[in-house]
Structure P
Amino acid sequence: MSIAQNLQNIQANLPHEVTLVAVSKTKPVSDLMEAYNAGQRIFGENKIQEMVDKWEQMPKDIKWHMIGHVQTNKVKYMAPFVNLIHGVDSLKLLKEINKQAIKNNRTIDCLLQLHIAEEETKFGLDENELDEILHFVQNNKEGMKNVRIVGLMGMATFTDNQDQIKKEFTLLKTIFDKINALDSVNCQLNVLSMGMSGDYPLAIECGSTMVRIGSSIFGGR
């Protein structure tokens, strides 16, 4: 099936409140343009240089999402155009995003990444670190006004055990709801980014509002 057909099939089964990020990392611009011409406008990349190269070549109404681990020294390259950064996993990184956003006269939307998987390799905050960052942003509104925390992101353990994946997604949704119940100003979270090609139907069942799908659209790498 073509990229356009894959996209249509996925979109047809997504609830209207769930946003689809087409994970286009390592794929050529021609593939992305096929998805673009089929109506897709949100693309996710995990390497900043690759995202910059594609941004330069492609239409400017695309929303670029940085879905990979971000090194602070690379933030400046994407600050002029990035739409959403999924993987904010430290206060140091958030401060750097704010600094580069100021230089570009922008406000950059960010998701705080939580570590919910059992694998040690995945990046992310624990609940205490999450609270610390939220408190810092609350108490430094003037200094941090060029970043906007709009939600949370998490990746489940890479396993076939559906119960375990469900448990991890449910944990993230519980934390998400808990923060929203605090009703803190400038932290009204509306994005819960969880679920990829292998587990997104389960993620949606558990309350995801944004899914990151690559291989089901573009084929394997």
Structure Q
Amino acid sequence: MPVRINPSILAADFVNLERDLGRISSADLVHVDVMDNHFVPNLTFGPQMVGRVQDVATIPLDVHLMIENPERWAPGYAELGAFSVTFHAEATSDPVALARQLRQMGARAGVALKPGTDIEPYLELLAEFDQVLVMTVEPGFGGQSFMPETMPKLRMLRERALKSGLDVWLQVDGGITEETIVTAAEAGADTFVAGSSVFASEDPAARIALLRETAARHSH
């Protein structure tokens, strides 16, 4: 199974963002965390900034919307050309309708679940999404510790995806390091968001290669 490493620009130097995007050009996608200070207690950036990242990035954008009212805002990120747009299950009453709209606009549609959100209702809807993001920390801030208690969700998702023959990416975000990526890959993840562990490295490209190789060794 191919594995993907998506560094989160939450850990980049915002004043030197173009330089830092260049430093991760060997990654699979750029993970862009949009936070509105309502759904999560932090504020990052919105469409204007993401549009500029889209202009200068050499790899596709994996946009993660940690915002209220994604029905209103998510389609705009698909319009900007984001390859993948992920919204939170907890922020919308009709995730399937929104996912279908994003897919119609040509983006991959992802649904994200906080650590405490039950996976069961979404197992039945798996075919409606291109990606499921299992948060391995409480969303809002980078640099937090990985929560291994979220792994059973991944196992259930992977089992269902295999049984149904679905090509759905299973993503983890939060506290991903050389050690925790092994746990997540063994549980069924194939797409890994890493922030500090990539950007704090002297050689981000080498770190991306190491994470990719480690995950590939332990993936299904």
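Comparing volume of the Cα convex hull per residue in Å³ across structures P, Q, the highest value is found for P. Tell me which of P, Q gives 3.5 when you compute distance in nm of label points 7 Å out along Cα→Cβ at positions 69 and 141. Clearly, the read-out refers to P. Here mean count of other Cβ atoms within 10 Å over residues 85-92 has been calculated and equals 20.5, so which of P, Q was it run on? The read-out was computed on structure P.
Can you tell which of P, Q yields 18.4 when mean count of other Cβ atoms within 10 Å over residues 45-52 is derived from it? Please report the intermediate quantities before stating the final value.
On the way: P: 18.4; Q: 15.5.
Source structure for this number: P.
Quick check: 4.1 is what I get for distance in nm of label points 7 Å out along Cα→Cβ at positions 101 and 205, calculated from one of P, Q. Which structure matches?
Details: P: 3.5; Q: 4.1.
Only structure Q yields this read-out.
No lab work stands behind these numbers, since they all come straight from the coordinates. Because the structure is a prediction, the values reported are computed rather than measured. Cβ atoms are built from the backbone, for glycine too; each structure is taken alone.
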